[in-house]
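Listed after this line are the structures, all set down as structure tokens.
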Structure I
Amino acid sequence: MNIIGPDYLVFGVDDVAASTEYLTAFGLKPVDVTSEGGLFEALDGTGLIIRHKNDPSLPPALPTSNMLRQQVYGVKAAEDLDAIEAELSKDRRVTRLADGSIELKDDHGFELRFQVTKRRELVMPAEKINAPGAPAQRKPNEIGVWEEMPALPRTLSHVVLFVPDIEVATSFYCGRLGFVITDTLTGAGPFLRPKANDDHHTLFFIRTPDYMKGCEHLAFHMGGPTELMVAGTRFVKKGYQSFWGPGRHKFGSNWFWYFNSPLGCHFEYDADMDKHDDTWVARETPLNAESSQIFLFEMREKWSPAGGPPPEGKK
């Protein structure tokens, strides 16, 4: 089953206007968005679909207060949809839609849709660095940062779910859909990647009580750590609240910066994630602050040497 990863996440929100403002400020492009909601795209066409929570076109809500309604996964070809349908129709209802996509529920009741991926291929340069002992990546007089530099989400990276039973979740996604465990945080859960994606993870589970079931956070890949820092700084300046970061994770090695959102979950900019193949041996370590991040910055106001000594405690 050549599952690539999430094409879209669908939300039923309390406030369409506030969510629209948030997603646009985050860097996603509104596509045919009205007062009733619509699609917000990253550069490759992946993204989020929002509607008001009472919109009858939405999939059913979770029994919790979480706003996630559906995860839409992209696959490589129609044959992959046939394979998923054949496997999962053995023990649940699988609905084939007019466009060829299929809908079903996983073993925790999350609504899933699988479609031939709608994502567009990106051809864009990555962030360039210069380091002693290595050939320069930027040409002479080619600067690395400037005030108006672009810093937009490139693709929907991953989703993190609160689930009450890690074994049930892992058995479904690995045993039935071919995901692979790359690493595990004991006390939380495993990181998973699907067959047709070499990112460290597109899915991560955190064990919680059943009443918390839903989306904890979602993430979008940026073009590098500098883009992440620039986008996050601009977002803070627009008045949005940082939740965690900026910093860099240990498992996955990805840079991160999380923000609160009106969609009932956290949003993450991430960058520079590890890649893995089938020779990788999964690691496991207990969940704690030390295992979660290799370093963490504290967001604070800018300081200039011309302004005198740094604030107290910031030397």
Structure II
Amino acid sequence: MIPLISIIIPAYNRAHVIHGTLKSICAQSYQNWECIVVDDGSLDDTKNLVDKFVEKDSRFQFYSRPLDRLKGANACRNFGLEKSKGEYVMFLDSDDICEPFCLEERIDIVANNLSIDLLVRDTAFLIDDVKKAFSINKDPEINNSENYLSMFLSYKIPWPIMACLYKKSSIGSCRFDENLKRFQDLSFNIKVLSQPERVKIYRDFKIDNYYRDDKQKIFSPDFIKNIYESLIVFHEIHRGLLKTKNYKLDFRKFISKIILQFIMPYFYQNKKESNKFLFWTIKSNIFAANQKCAVIMMLFFLNTGLFKMQGIGMNKLRNRFKIIAN
């Protein structure tokens, strides 16, 4: 029997982009799919636009997030997963694009090797509606679930979620945490990869999907606030894993990358939340004592304005975190 693929898409005020995503699903050469769009309370024309696809093709389904579920893409994905009937599951964002051969080639691969729990293909950027020819995936030297798990925990993201085709049975009870505003895909994949029965990953190096790049998100007033709040939730969700020595070292890399990529460059735009984040880092058991001293020094330099001065060792401090991050 030809397997059914469930494609799950959360949406919020996406009328301006979701049309392209749904068109790319319509264009699939593989026919046995269902596409479940779960709306998060859109105020624009998203519902009407999706309804047109539903009217033309019964494989499309539209749901509104139940009011008793937390607002956010995670609740929408979880609800879509509950409604899904497919043997395989694929998650898309409402602005992603798939090549017409995407589903057919993915099914061909897993059908020829039924032991595959998780198929990972390459993703490329879609910038100004232009498909780029280079993959954004990252891989360890040895492609196994343990090494990919280590990458996710150290914020060296090996794949975006649309790169995957999950065997639904391999997901088990894993769900997106509905309290997370950031790192949702990261946390979900960590749950899947850290199950007692490790999933078998098959890595295929061909681009068949595109992720729309949006660099403006870091200028959102709530960006650092969401990172700070989400990291605390993330730490609680995965506390058991982070107690082990190897994974604790991975999470140390995670925190160092956040400091280098978001805290240091955008401190003065997000001073209050950045300070909260650095204080939390000092109080946590993530860094060793000498590394905490470096965070304290950074707090002092940033808040006194000395960070902007030359010749006081700021490059040395920055390099210290680069070493930890790598």
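General observations
- Comparison of I, II by FRET efficiency 1/(1 + (r/R0)^6) of positions 159 and 295 (r between Cβ atoms, R0 = 30 Å, to 0.05) - largest value held by: I
- Among I, II, which structure scores highest (criterion: distance in nm of label points 7 Å out along Cα→Cβ at positions 111 and 287): II
- Of structures I, II, the largest value of distance in nm of label points 7 Å out along Cα→Cβ at positions 31 and 55 belongs to II.
- Among I, II, structure where mean count of other Cβ atoms within 10 Å over residues 87-94 as derived comes to 13.0: I
- Origin of the derived value 37, 23, 18 (semi-axes √(5λ) of the Cα gyration tensor in Å; candidates I, II): II
- Computed -4000 for helix-only ellipticity at 222 nm (-39500 (n - 2.57) for each DSSP H run of 4 or more, over all residues; to 500) - originating structure among I, II: I
Every number here is computed from the coordinates shown, using simple stated rules; none is lab data. As the structure is a computational prediction, the values presented were derived from the model and not from experiment. Cβ atoms are built from the backbone, for glycine too; each structure is taken alone.
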